[in-house]
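K.L.:
Once you scroll down, you'll see the structures, which are given as structure tokens.
Read-outs: derived from the displayed coordinates by stated rules, not from any lab. Fair warning: this is a prediction, and the values are worked out from it, not measured in the lab. Cβ atoms are built from the backbone, for glycine too; each structure is taken alone.
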Structure 1
């Protein structure tokens, strides 16, 4: 055991664990093996049997992507844990209702077999099919599940990779079709990498020319996060937009003329996000936009003529598709033939709207689909070039993912909108006696914070305290909404646990203001929100402190680190996954520099507030801490595994009760395939059982 030394801004006693070499890997594996030895036994085997059965199941809900005459899908089960990229004829997919009408799938690439053949731990990273003929694809493969990728051109006629095609070598970045003979590519060339480790430029690569000769389209600066591009491929309204991500939330957007490749700056606020729908530019505001005496509210979704946005937007021609209220925020939106389908969160409950493009104005229709009070809706247009019909994927804490077909008949109002269930996954756990509730609690500054509860009625009524797992994220404007977790359901809820999901500040549940309330020096507001929920769970009799566990990953791992250091007396156990923990070094490790606008710059006076949330620098050896499980991945090239490693070494030197597991691959997801995910969650559930069950 190393001798205890308190980390400071000037001295890091465990800095050597930032090195990714055989010595530090052996250090990590020694501790991982010790954790597995401790967790081994009948309880772990039971959890592993259950998690593996769920992850290996063949009766998953398939929601394919329609391109040309085919529907494409990525599918993984126990037989193919790395998954199959496959396709079926669109008419067979349209007739697919249940397992008895399962279409005949044609395997294009067996990812596991490809990795074995090439002796590389490939993980599927997505595909893009060329709209110019629909006979070529760009397939992304992630090395061990990391953000480091190759992109390869695939011939859909011969079902083979093209050795002389568009093939991006290993590195961070992306590639998108411009047409069959040209792509726009962002790649981490040796001399073209931002401080965050992402592409410094986006280029035009023509067929039968070397990648090194690809023509420069847009170049960024070393201090940018990245440079990249997007296509909008609605037939007749095709557009390409390239961008500089100056910070995580501030961009310069440029329209690229597809004939001349000339760039024109799009005149929207740097903090906004934008897209294209037919001849409209869509703008999602993160800050108020004052335009010619008119102010458009932060959090709004706007539509304005695309051509005007390239010259001088006119306030009178800007249409408000959605404007937030104190309780509502935009969740997502997607284009259809005649308008925009969008979802809204109102007090973290989802509603569905359709914005009808009437030419000179837009009509907004609240569709009010009856899909369950706490269920969440995801929209996927079926064929937006020619249709307004959509697929709706509905899910909730107790509702397995269910696919509906939404159609308009005779108009676009709620009475003209029909929902038809298509298929769903089976129940993966017993929901008898379980219910979902929403509670609100006041944080330290009086702000009302909502959270969801899932569990049996007696526990939720406070008459029979139960072991409880509390989760949150609270960062980067990410919204935490209800979803069906078959693993949590089988491993925890079915066995008497309560699950709680907190919608703390830093997230986006109430739009940009909710996110901005916990930026930089205000990050502790998120932690105060979380601990207010933890206290409320105990005060309401839902659980007790020894029975209360918390879990979070990535930014949520930083949240867990702060629970461990600042509020240890409120938890019986904590699970900290792929975490940020050392806020002095974070901006120098991998992609960390890209998050300076979120957290602050530790190399400036910002360290004065950052040091207060740097868990690595705040562990008091005299405090009584709950037991802790740290998990990470050696192949995580977004949040460096050194955060978890150094925290483990520090706690080990203090003699604190801590367990550690580092998966050799998996990237920031922590697991590279369904088998690995099953194994990690079996370990987490065993740890929780050991730590907080009476």
Structure 2
């Protein structure tokens, strides 16, 4: 069945694409577009209108075809055919026109669309650059600087903004049902004024000095540290200023292939599919979620307030409970400040801000939570305190209400056991700051009901989060792995590295922040308090926390106290090394009879990354995570792991599990300890020369 329908309306040839769900430019769709334009070449139509069925214009290429042998016709061939049409071609946009979709529109001679539409070239997010003329045609239309920002940033822009810069020619402030008649009117207007084809590729080459490109490269060095595609995008756009169109297209294609074959693009494409898989829970197909029209949140501190903002911003009314009026007012004031910051940054306007604030009602009375559909507890990280809260919620909340804990570490089953309805209990582990961080670990207890789990996963999407399912264990997926990562960072310190070397080694590799700086940001007292509830065996090697504990006991809690492992500027919060910390590290090394030595950055990275991989393998084997890609999503969205490295499990697969296993065995022989006890799954896969990804294809461990 053809994916393209062609008909003539009042002298206008209407080429309608229909390749659900997002009209991706698959081989079949490209072939049918080519055939439709060939049929229209000699018929009685005076102009051609390209439009799409469904909820969107073409949202991009079919990414699943990237690793397959190319099939004709290629997208550049289709685009060349459209641009060379002797009849004017008008693209009519709604929804999104992204990547290859926008390149298709750029091949058309005129572009119109709904005001609600968005356009962009997001290939950089997959480690790619536009490969069908986007880097050559867009600068000719909007100029070099705007093109560089659009292509290297990868973010879609609204149709109204696109019209102002000349990317769109006409914008309709109307609904989707009126798009076709309005587009036909616009096409008739072009015919009546005998406008004829206006080929973007034939516009004069854009001009820009060498300084423009040099400055932009410097900006990218800071913003996209270590990434290949952004720098090659600059090369491609620069080619548009220096080469005729055909040579520029050839240059672009060469650079596109270089990107596509790179390790970084393979990693980012893995992340793209892993994100989509993570939102799917095996066994929940067809389970109806419970309706959630109102939410209660217990605790108006930093975490509780941030969680309240997530729901209020999504239009869901929130009842925010605190123990006393003073704490409640502090929490509301912090929420107001956060929303005011969003207004200053242009993310909200004043009307939206007031609407969000109005959606949050404060209370000190548990009775006000009696009729909400979901309650989220965000109180002190203490099991007994949480159990008391849940016992009270059990008495207060209506039957069928979902009771959720935001715990980062505690046993969800022990919390659920404080109620008479453990099937209604689920973990919703938000990451701080909750109103900004996208990751949400959804924790399933032993008795959590399927419809409760389905509700949590769907609700996460509704509030703009990236949900990942976890089973119950200490720290769940992310924080359990973080303990190993952080412990190795601390051991590197006491054994000879400095805080700035440990952080520098990881940041230069691509981590958003080094582990020592992350500890200061989160607050060293959080880990300190968590350790107080553990026995010596659970705490692990005292060398891995003795320095942090000593700092806390000196009142150095991190950024919030102005000093932790680093000292922080009161105004800018910029960090700088502190000689007092260096002395403290030396003292602790002497106390524990550690002979300090010189580290290389490579040694530091090896220990920290392999600690993540080994623990991740244990998590998979135990069924705590559904799949290795879920672990990668957790670390990218929750812990600043560089997306262009693909996540810790993809990193291990890329390196080769036989080599990873051998390296961990070497570390075990050198250092011993639980951290370096190789995961049985890792050993099994290494010996059989498999990968985590290959294992996941044939296993459903959850």
Structure 3
């Protein structure tokens, strides 16, 4: 019996995944092997003949962007029942921050500083996606970025590798559960490996110049954490990393991912990123691109066809070996086996809960509520009293736009499911309160001020004004990078016009990135940063504004005063001449015709303050918290011990609220210079009104290590500073040492 005549395999369930993968591989033809390395984009009204034939021949591994469960089931049926070996398909989709029930954008979810909330959000998204036959998502995006101009910061979990590692792992757990055979589990994908968030000038697809030391200490830790969390797959980055684009980067894919980290899942290219290697200028043509990607270890080629068209001739020319091909195919087969697709390739939607059900809405509401960050609350204007206010003016292009609040990268969300701010405010206030809505600007980008007079008239008789401003969803996300990150359009002019009426004013901002707000921060009484909050965003915002919920979000990224400060992040190095309040010199302080001098001789810009507008970890509450009695229980530890500490946090207000307690350290000297502060632990805790709690932390000495001059991991002895508080400017201070 030849390979071509072999019947479909019956794989013993008790046998190890690797054994079953080897059994399948042993009877595959070359064409079938190449098929397992090929992925197409779906969104097809019917299965046309070419696709049907590819499925029957076993020449296709994966389909992305098909969401019709009947079409998916039929494709699976053809692959399983009509092909020679019956190998099922991976069905991929960008399920980024929800599927049908849309949660806040990932950057907003990161502002919750809650692994539990993020895991539950991914759980809801996975269950909804699985109901439609999807078994693979391209999330989480765990690129570290310090540049808010980059459009894809919206998909990130912020600037800090520790926070990103914890939250990214939680998202993986939510998608996959602890059992990929679970019919509600879908495979997750850590992307983009690696360096995408460091692209020059915050422009997508561009060049990233990152030293190996910076890679190992900042960029790679979230990906290593993803491997430890059991992530099923990785996606290679579009970007050129130090002259070798990621999809051809053997050091990244083989040395680090496969050998150092022992990752055994699959690696998929980003969209056509293998054929893009020639566009970068690395290769001459698709054939050369294919060999470089294959040698790097990219298992599945997304959409482009370098593998499909050129592997046979590369084998004939002996430029690659069949053993190299087999390694890639094995990685794909093991992933399908781990997902249990050979046992249950089909989806019965009746076995799943209803889409956008009340439970899912409640989870989205919780996530949106805890993601909002209160940046300013002058004179404690918030929360507003729904009973005392007789007239409220609601302004802004995003106040009643159910689509724009969903944010970037939501292919499957329905704007008809959204609760907008205007709707939620009207539902929240008393029957005697009049709500006057004026859009004022047609879109967030509108430059026309023709409706300002109508807006001013609505504000004249108002007891308070709520402006819902920011960016449309299309202004952030992939390929939507901005050089100027002020409020777009004529929104600044609107804020300043409303300021002239001197009414109590609340500015709610929906955006996919930090915006530079220095030009409006003094013109409003309160600022609530809501990101793009998703399906239940309006309800969350209204609850916060009227005090039915208490703000507890914290910034996962630094907010610059001006775009010229970028990159600006809390974990910067000190430099030999750090700026401080004593040596800072502003340009207005320089005498006219002054002699050339280095002035304060500090590392600052002359035309703006050296500090950010809002620091990493910052976020106000309606409660007031006092930190005291910081105790480091073991002020001297060895490299094999844990650092134990506790702090007392008092809520000295009449409002029960949650606080995110944050622990930062500084390694005072080392074999390489170290950041001035690094986040090492955090906890979200509920503290009842007029009460206090002790919060305990235990930090392993290994988490205080770093990659040194030789790019090897080391835990060095020495002195450390430690701070605990509610943001990265925490002032409660202690010291310890590693001996």
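K.L.:
Output the label of whichever structure in 1, 2, 3 has the greatest value of mean count of other Cβ atoms within 10 Å over residues 588-595.
P.N.:
On the way: 1: 20.2; 2: 13.1; 3: 7.4.
Between 1, 2, 3, the highest calculated value is found for 1.
K.L.:
The value 28.0 for mean count of other Cβ atoms within 10 Å over residues 100-107 was derived from one model only; which of 1, 2, 3 is it?
P.N.:
Numbers: 1: 12.9; 2: 28.0; 3: 31.0.
The structure behind it is 2.
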